[in-house]
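A.B. asks: Have a look at these structures, which come just after this line.
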Structure 1
Amino acid sequence: MYNIKSVSKLLEMPAVTIRAWERRYHVVVPTRSGSGHRLYSEQDIEDLRWLKVQTEEKGVNISQAVKMLEKTREQRKLLSESAPLGTVRAGESYESLRERLYGALTTFDSEQANQLLSLAFSMFHFEDVFHQLLAPLLHQIGDDWEAGAVTVAQEHFASHFIMQRFFQFFSVFGVNPGLPKVLAFCPSGEQHQIGLLLFTLFLRRQGVEVVYLGSNTPNEGLELLIERYRVDWICMSITDPELLPDLEGLIDRLRAKFPLLKFVLGGQGFQNLCEELRPLLLGGGIDDWNRWFQGLSKRQELT
């Protein structure tokens with residue numbers, strides 16, 4: 001349980017706004033401590049975060065956003081009531097939602113896709129939705145396109161829909177000016193950016209400012225961008241090992257020009273990375289990321 005000061009800090013929302021939404025729209029009903037202070041659950045926080053995204057990022061007025069939230073709550077209640085007791089587990093729910101969302105996206109049904117995704121965000125923590133639902137779905141659609149099971153139009157529509165959700169959340173979190181600025185991209189020739197998207201979401205949640213360039217980024221203009229935006233860290237991801245020699249050369253050139261520039265590398269394409277650069281590799285698990293970030297934060301405190 002969280003008090004209102006903690007919730008305000010987590011969501012970067014004024015406490016007065018949270019109280020006003022409670023009073024006028026009954027969006028959350030916190031419990032009270034023995035001394036009468038408000039206490040909010042994880043679900044309360046996720047509901048408030050969802051409303052913030054709707055109002056600040058999508059331009060939806062608060063009254064309409066509350067109606068949308070009420071609808072997703074009804075869907076969540078129906079889902080739990082329709083299943084026998086003890087049969088609803090997170091993995092099964094994600095799989096079911098993934099199948100239904102796949103069907104909606106491959107039939108270009110954006111309304112249904114948005115409803116399903118709203119349901120997912122109302123049921124689960126937002127990071128779990130990205131890791132357990134959207135990232136696997138993006139991977140599945142890419143594989144099916146390569147196998148000829150979906151058309152180019154279907155793949156583009158679905159990928160664009162999912163990418164939009166990532167970018168919406170990138171802009172939700174505030175920036176801690178005391179943390180280093182990161183430039184994130186997949187180099188020229190690398191089309192797969194799922195891992196990079198997830199890692200960028202992780203960084204943004206920690207308050208790190210990220211300049212996200214995405215997949216297939218050419219080398220031209222990188223040095224100017226690093227100088228202009230005073231980039232401190234470069235984050236690169238590859239799945240194709242054939243890109244490794246060129247990428248090692250790029251790292252060497254950037255290190256020579258920017259001696260203080262730091263790098264973090266991830267992806268299956270780095271398996272044969274030269275020994276000199278192996279300390280730059282970061283594992284793909286959230287625990288690896290947390291340990292890396294804790295070390296980064298400690299180094300920033302020392303400087």
Structure 2
Amino acid sequence: MEIADLAARLACVRRTWTPRQRLHVGNVAWADAHGDGTPVPDITLAWGDPLTGFADIWKPSGTDDQPATASLHLTPQTTSTRLAAAVDDLLQLTPRITVDVSRQHTDLVNALTARGLRESGGPWFAQLWRGLTDLSDLAAHPVPDGYSIRPVRPDELTARVGIHRRCWAPARIRTLLSLPVTGAEPGSSYSTDKHHAVTNTPVYRGELDLVAVAADGSFAAFGLGWLDVTSGSVLFEPVGTDPAHERRGLARALCAAILRTARDLGATQAVVGPRGDPGYPVPRRLYEGLGMREVAQFVPFSTG
């Protein structure tokens with residue numbers, strides 16, 4: 001087992017991608033840049049040459065009596081024997097663990113359950129998909145009056161980071177999840193360094209980094225699309241609207257613009273992974289309103 005670099009991970013995920021696969025190249029690039037706020041993993045594993053699977057493991061902090069968490073990818077072509085061996089590797093390092101997997105990857109699910117892991121309940125994610133051959137339905141989601149949508153410019157780094165920070169501040173996330181806000185929440189960890197890391201990934205496309213601009217020139221919303229030219233697929237990750245501009249249709253208009261641009265760049269299909277459980281239903285409703293439908297479920301399995 002060796003540490004897999006970004007290029008190897010992207011090639012591994014791209015080689016076998018289908019809409020039912022948990023990771024898209026965009027997920028890999030976004031996580032590698034730590035755009036989602038996750039810390040550097042405590043343990044990283046890799047299997048195969050060329051790479052056929054990899055895992056990142058985060059141990060619980062301090063004396064926290066919680067299981068470790070893992071992000072695991074194993075290609076659908078991985079044999080049952082090798083799937084079992086990879087799960088054994090995980091459990092040898094962290095006997096108590098929670099890992100999200102696609103329910104549709106039945107061989108992996110079987111390997112986990114054979115070793116005592118069970119669906120642990122709680123939040124889970126749905127994979128939504130749509131084709132891009134006919135986008136005429138997107139005419140129902142025009143840009144609201146007083147706004148325009150365009151790619152962000154290189155000289156707008158500070159404003160681009162600022163709109164992300166306003167949309168995904170921890171206090172706002174707690175509000176969206178109907179959790180109490182104490183006022184002591186930190187600011188968003190998104191920074192100019194992180195955005196530089198995002199834009200420096202090999203699959204970033206500036207044409208798919210869009211912002212909604214208000215009449216006063218400020219950024220009111222943003223959306224980032226990740227294009228995989230091999231599979232002709234585009235992933236939304238992330239999308240956000242400034243609280244001062246929400247409920248005006250900006251997110252749908254942004255996503256519609258990303259879909260059109262991605263199609264012009266060669267995409268034939270789009271995916272996104274919102275929460276599937278009822279604890280946070282708004283993003284799923286947004287994407288279903290764009291004609292996307294569920295094709296897979298990504299659920300947590302735990303040793304208990």
Structure 3
Amino acid sequence: MSFLKELDKLKEDHTSGASELARQAAEILISFSEESKSTDNQRFLIELTKLGKNLIASQPESVPIFNLVNSILLATEHVKESLALADLRNFTYEKAQGFKTNSLKALDRIAIWGEPLIENNFKIMTISNSSAIFYILRKAKLGRTNFKVYVAESRPLCEGRLLAQKLADLGIPVHLITDAGMGLPAPQIDLILVGADSISETNFTNKVGTKILALLAKEHKIPFFVATERSKFISELLRKKESFGGSPSEVWEGKNEKIEVENPYFEQIPLSYCKKIITNDGFFLPTQIPKMIRKSRVAQDLLS
């Protein structure tokens with residue numbers, strides 16, 4: 001089945017952002033709803049739950065994938081008794097397609113909210129390859145605002161190079177810098193924008209190096225904003241606790257039994273370092289986030 005091949009590809013994707021990964025997961029669920037060989041509702045839902053858990057396990061740091069699976073399991077729970085199998089398959093298809101469509105619309109909304117932060121002749125700094133940040137910067141450029149962007153490359157996979165290339169293709173002046181060199185241009189930076197892989201009650205998760213950028217913002221009194229979709233909000237009680245990282249060979253191909261090479265991909269940063277969080281539903285203060293997250297429901301199958 002093609003959706004199983006796509007699941008294998010998803011597991012190996014270490015460069016796409018969390019939202020893009022979730023859209024890939026939605027495509028897999030769409031394919032599943034079309035290809036499933038289930039003969040009754042119960043079997044279909046068992047297979048759907050199994051696939052959902054495998055999607056979450058394939059990218060354990062991707063909160064949007066968790067929230068995608070959770071939303072579909074909650075939705076199907078309400079209709080499983082009232083729909084025929086064909087209608088249940090179509091219902092699942094439409095829910096997954098709707099998530100994908102809304103994700104792309106969310107980026108447009110984030111850009112609308114974030115674009116006014118960028119003024120003429122601003123120098124902006126970011127790290128890694130956030131879709132939300134790209135959408136904001138692209139909208140500002142299309143609005144004929146002139147600015148420069150300093151992009152930290154986000155080692156070891158250097159996703160920042162991808163963002164730098166996309167911005168340069170739009171005609172935006174870009175300075176690509178090493179993560180260790182972020183402190184050098186910091187005194188002249190007017191605004192720092194970063195994405196997030198997840199937002200929880202007291203902190204957010206993003207690529208390693210983001211916390212250094214936040215501390216630089218604090219030291220130099222630079223406005224520090226996080227831009228992210230609401231689909232990345234999750235309770236700290238549900239978020240994966242252990243750090244997810246890559247192969248030591250991505251950092252150093254040498255071998256020495258006396259040296260332990262560490263290669264974490266993500267880190268947690270206190271929300272208190274942020275001025276505001278930019279979402280598709282507008283701006284939120286860090287103090288508003290806990291109440292918003294507490295309203296969320298979780299499918300029983302994802303708690304076991």
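Every read-out reported here was derived from the displayed coordinates using simple, explicitly stated rules and does not represent laboratory data. Keep in mind that what you see is a predicted model, and the values were worked out from it rather than measured. Cβ atoms are built from the backbone, for glycine too; each structure is taken alone.
A.B. asks: Tell me which structure, out of 1, 2, 3, gives -14000 once helix-only ellipticity at 222 nm (-39500 (n - 2.57) for each DSSP H run of 4 or more, over all residues; to 500) is calculated.
C.D. replies: The structure behind it is 3.
A.B. asks: Comparing 1, 2, 3, where is relative contact order in percent (Cα under 8 Å, 6 or more apart) highest?
C.D. replies: Max of relative contact order in percent (Cα under 8 Å, 6 or more apart): 2.
A.B. asks: For structures 1, 2, 3, which has the highest computed value of Cα Rg over 2.2 N^0.38 Å, for residues 122-225 alone?
C.D. replies: Once Cα Rg over 2.2 N^0.38 Å, for residues 122-225 alone is worked out for each structure, 2 has the highest.
A.B. asks: Tell me which of 1, 2, 3 gives 2.4 when you compute distance in nm of label points 7 Å out along Cα→Cβ at positions 186 and 202.
C.D. replies: That value comes from structure 3.
A.B. asks: Kindly point out which one of 1, 2, 3 the value 29, 55, 17, 0 was derived from, the read-out being P(r) over Cα pairs in 20 Å bins from 0, in percent.
C.D. replies: Among 1, 2, 3, the structure yielding 29, 55, 17, 0 for P(r) over Cα pairs in 20 Å bins from 0, in percent is 1.
A.B. asks: Could you tell me which structure in 1, 2, 3 was used to calculate Kirkwood radius over Cα pairs in Å, for residues 66-177 alone as 16.4?
C.D. replies: The value was obtained from structure 3.
A.B. asks: Let me ask another. Looking at structures 1, 2, 3, which one was P(r) over Cα pairs in 10 Å bins from 0, in percent, for residues 170-257 alone calculated from, given that it came out as 17, 49, 30, 4?
C.D. replies: Label of the source structure: 1.
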